[in-house]
Structure I
């Protein structure tokens, strides 16, 4: 043992020692050195540099912090459901160190001014890092470039209805929006449900007196998801836009996803723990109305194909669609007796997602490297954050989660750190829990409690690959430009056909 006079002086801020490090491809014993918020060394056990603080991770798995690309922290405008302090505390306790907040707040995040106002709220209160989506809507297409310059993580397109009742843009507006985004290179997350079909069916179901929980699923039958997915992918292929399908719930979508990916469309897909663990049949049980969400939780037969999609690459990542409401808003008899149509859609999920997926590891459905890929690596790559997030690599932010794979807990709504005290997983046992969460080297949650200081979180901006727009001569901007040759001009025709001969996406050669 060193005497006080000869003890080595610390050269880094923190060392995590004696743990098992988990990457997307491997698990191995090792130490991690952290300095000034970043990972500066990864070494064999016992070979890390001297540190001011040493965290003993004996018996723990050491994972990169999770990235949840789909949360609703509800402010501005709906702070009774959630806010940035409560939402980020729930995330940190759940091992999530980065969240992407959706734009359907009040007001919606439709202009740079809206973005700045939301960023200020988040910067003052969040204990995790965050990205903010901008809205892709029919009324703000002229704001897309400015929102991109202001630092959105990406854009959100609501083809189906959601909290906030944002109208679905026309197909013409969607095409124009994709043309703009293709030139910017930012990814567009899409709520892929066909609004005209679902509203038509819902109106007919209500007229027929259907108020039961399964009526919600009947309104949003599988074709609602399959059609919207294919429409979005068609427009993405034509324009070269990068798209992301959120909350994929439908097994019938999977062959289409594989086909579009085989054609080279820059398409990523998320699913949610609720589509893996919960079924529409459960909505018929007492209290099952709380499962109402959009898209709906489908029949149990969808679960096995979606689990398979996580391992075969059809589905790229796990998110949560963390969508809290007040207890009153989730009651079936709020406005009419036992009517599913009056139950608010969605429930909390950011705190429970990692424990549920660790349980899947313990059950043999996934490996821990799969969890790292699905909840850290893939989200970082898809949204331009892999330079700093999503991995245990030199130079990356020290966003780290220590996991006890043997720890057990019973999920209870009243234990959630979210304002939303309604859980779809009430009473479910999980095995595998995050026990310490670090954001850029700072401990923000420990032993199931948030300890981070509000205002710790930072607003993240993506660094995406170079844009790859297609059919640029036919974009609305191109054909309405005042300085372009007139339609039919020989020079225009020569350029147009030279482009379109090579402008169609062809499947890759087998």
Structure II
């Protein structure tokens, strides 16, 4: 293990995050938010001094040697370090009473979980609201993936780093180098961000609200600048724009690259995209029909808009709301929980188990049944044009096993808070699936402020484990990882 390489890389990351904090610092100066400005200034200074001190201590090791083990450690520590320092402006500006709450809030932002301890978001300084939302956008595509795009400045290869951070069972590499792929991904991500911001501003939102809404939408995270989330804007236009871009954020970003290259055959053969779209349309139509039949909404256009918004928001694990869907009929609520469990596409900003994993496991189950009828048959696992060998299927099965084991163990640990079963189980599920908003009777206005400080650290770990999809984090706790 090259510890000098690990710490040098972390020092570069800290300098990078410190540079990004200059944006909310400028906003704090613009709105004369003195306490927030001091918080950002002190944090930037601390990160800068610490980074240069680490670089000075490791100046003898000019070349960063990053292999598989270093990558796992770097990625895990990067997210922890970002949350540690990212929480400082909130704490120094006294936005929240304890550092535990500040750390939880920013870890939720970076991991795109969208969980919060805040009940009055609008009472925060605008610079703090901006930084809080900005963490959503940075975490959506992944800070390490962004950093890899500029890694040649430091003479580093980023293949293993992207593999440790990027989500999904299959990682698309559509340029000769991993740096080129990371650059293309972030260009697509930035292009969608700019486009949505412009459309929201055309809908009447000012630049501040348009950008913060975009941060939560494209990052599939759900932090909003208003207490009533997207519903606070009272605009059908804004809801439809957010619905469309939440759906796009849940698509594998390789699809956009193929669209730019006009490789429509590749898009048409993508089985995961077809399933993702079919589930979204089917769920939306089912919920729309029930909302109309039960008289929950008086018109087809309103029922369709509300159902489409919440289906896409839940399936991509964004967590935006426009109405309290816990007041909807039970069938509609259960369908929302199901799509939340399934999640978005691999290689997207969305969370959840991912459509491709569910599809592979269903195909594996079907093949197993056929095998019992025809023991000598040879079957393959194929979703669209993608084939999965036994190793890939085993890896997916292992992931789902980790998911449920973590869900149950996490619920048992949180039960020490003496909350009821539904609250314990649902809150852990929300963090693990990077959803955040209340489901299952908890209410869309549910916050984690009801839990004691110690449990917020547990929830923070669950959000990080869910965002990095278990293997990267859990491998650090094995003896084989640290063994020479």
When you work out mean projected area of the Cα convex hull in nm² for each of the structures I, II, which one comes out largest? I
Thinking only about relative contact order in percent (Cα under 8 Å, 6 or more apart), which of I, II has the largest value? I
Taking distance in nm of label points 7 Å out along Cα→Cβ at positions 91 and 403 as the criterion, which structure among I, II has the greatest value? II
Given a value of -20500 for helix-only ellipticity at 222 nm (-39500 (n - 2.57) for each DSSP H run of 4 or more, over all residues; to 500), calculated from one of I, II, which structure does it belong to? II
Among I, II, structure where distance in nm of label points 7 Å out along Cα→Cβ at positions 291 and 331 as derived comes to 1.5: II
Taking mean count of other Cβ atoms within 10 Å over residues 67-74 as the criterion, which structure among I, II has the greatest value? I
Given that mean count of other Cβ atoms within 10 Å over residues 83-90, derived from a single structure, equals 26.5, which label among I, II identifies that structure? I
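None of the figures in this text is laboratory data; all of them are computed from the coordinates on show. It should be emphasised that the depicted structure is a prediction, and the values quoted were computed from it without experimental measurement. Cβ atoms are built from the backbone, for glycine too; each structure is taken alone.
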